Structure 1
Amino acid sequence: MSDLRAAFMEGMSRAATFVAVATTDGPGGRAGVTISSLTSVSADGEHPSLLACIHHMSPAATAILKNRSFCANLLAQDQQTLSDLFAGRSGDDHATRFDRVAWEAGPLGQPNLTGASATFECRLATALLWETHHIIFGRVTDVRLSDNPEALLYGQRAYRRAIHLPPDS
């Protein structure tokens with residue numbers, strides 16, 4: 001099984017994905033965590049919807065489940081330091097992370113990180129614990145777009161940026 005896991009990890013490292021920070025605030029506390037598993041579910045329905053996968057041991061997952069709302073902050077390509085901070089790479093504890101970044105509360109009171117390419121404030125629709133991760137579904141209630149559409153990417157175990165490729169001739 002460990003060979004399968006190693007091959008899976010290597011294969012998935014080759015897929016570039018955008019970097020986001022899931023943030024939350026409320027009775028369950030203020031928390032945030034860097035995630036690479038964020039995707040749209042649907043633009044239709046009562047509200048657009050998205051899902052985020054967060055490790056079950058993350059304080060952010062516990063807080064989101066208690067607060068019943070969260071914000072998915074899609075980071076801009078110049079926000080690597082912010083990604084590292086919320087990934088825990090700086091050694092800071094969870095309580096001080098928000099002291100080191102600029103943010104403002106959105107309409108639901110969720111932390112919207114300043115400079116993010118886009119923020120999606122959500123009400124928790126449902127969550128499912130799948131082995132080691134909570135799959136968290138959110139109904140999007142507010143979207144804020146910055147002037148910077150260039151998202152921070154992560155692939156092959158490093159930060160990346162998207163470049164335009166000319167069409168094949």
Structure 2
Amino acid sequence: MILTDQQILAEIEQGNIVIEPYDRSCLGTNSYDVHLGRYLATYRDAVLDARKHNEIDVFEIPEEGFVLQPGMLYLGVTEEYTESHAHVPFLEGKSSVGRLGIDIHATAGKGDIGFCNTWTLEISVSMPVRVYHLMPVGQLIYFTVQGSVENFYNRKPNAKYNERTVKPVESMMWKNQF
């Protein structure tokens with residue numbers, strides 16, 4: 001079941017959902033709009049290696065915006081820091097963003113209960129498009145779960161994305177054993 005606006009508000013009041021900064025006008029019928037953060041990043045190497053720590057170059061989006069290019073993977077970040085202590089958050093792109101040919105995530109749209117951080121976005125575009133800091137970029141949808149949770153994400157010793165940040169975070173696949 002997806003939470004409605006009234007349920008999202010109630011969960012915020014109870015502390016089960018945290019959104020910082022919070023703006024009531026960003027609350028939709030059954031979602032909360034999130035915005036593009038100040039920073040983007042690109043990988044340094046042209047060929048990425050799943051067993052290697054692939055380093056990124058982080059840069060600030062200038063006031064006049066930044067033109068994303070097709071064929072490039074950009075890592076972005078939400079302006080909003082979020083916490084979800086009782087619901088599964090899903091991040092989806094806004095239709096207005098999709099209609100510009102922008103995909104905000106390749107495969108990582110679902111968060112875990114206990115995820116407490118900003119959201120790193122895996123951004124790709126189908127044609128050149130200029131983006132801006134604070135532009136609406138996605139929406140968080142919260143799903144209820146059945147049963148109790150044993151392993152909250154923020155308490156897992158092997159969770160790779162727990163360190164609070166305002167910058168995009170590169171893949172930590174290299175930390176896995178395979």
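Hey, distance in nm of label points 7 Å out along Cα→Cβ at positions 56 and 72 derived from one of 1, 2 reads 2.2; which structure? Only structure 1 yields this read-out. Which structure, out of 1, 2, was helix-only ellipticity at 222 nm (-39500 (n - 2.57) for each DSSP H run of 4 or more, over all residues; to 500) calculated from, if the result is -2000? Answer for the origin of the read-out: 2.
A value of 1.00 for FRET efficiency 1/(1 + (r/R0)^6) of positions 80 and 136 (r between Cβ atoms, R0 = 25 Å, to 0.05), calculated from one of 1, 2, originates in structure 2. Taking mean count of other Cβ atoms within 10 Å over residues 16-23 as the criterion, the top-ranked structure out of 1, 2 is 1, with the highest value.
Comparing 1, 2, where is FRET efficiency 1/(1 + (r/R0)^6) of positions 32 and 48 (r between Cβ atoms, R0 = 30 Å, to 0.05) highest?
Details: 1: 0.85; 2: 0.40.
Looking at the calculated values, the largest one is 1.
Which one of 1, 2 has distance in nm of label points 7 Å out along Cα→Cβ at positions 8 and 144, as calculated from the coordinates, equal to 1.7? Clearly, the read-out refers to 2.
Out of 1, 2, choose the structure whose coordinates give mean count of other Cβ atoms within 10 Å over residues 40-47 equal to 13.6 when calculated. Don't jump to the answer; show the numbers that get you there.
Working: 1: 10.8; 2: 13.6.
The read-out comes from structure 2.
Assign the value 31, calculated as relative contact order in percent (Cα under 8 Å, 6 or more apart), to the correct structure from 1, 2.
The read-out was computed on structure 2.
Consider the structures 1, 2: one of them gives 1.6 for distance in nm of label points 7 Å out along Cα→Cβ at positions 24 and 120 as calculated from the coordinates. Say which. Clearly, the read-out refers to 1. Can you spot which of 1, 2 the value 148 was calculated from, given it is volume of the Cα convex hull per residue in Å³? Computed on structure 1.
A short reminder: the numbers here are calculations on the coordinates, not readings from a lab. Given the structure is predicted, the values throughout are model-derived calculations rather than measurements. Cβ atoms are built from the backbone, for glycine too; each structure is taken alone.
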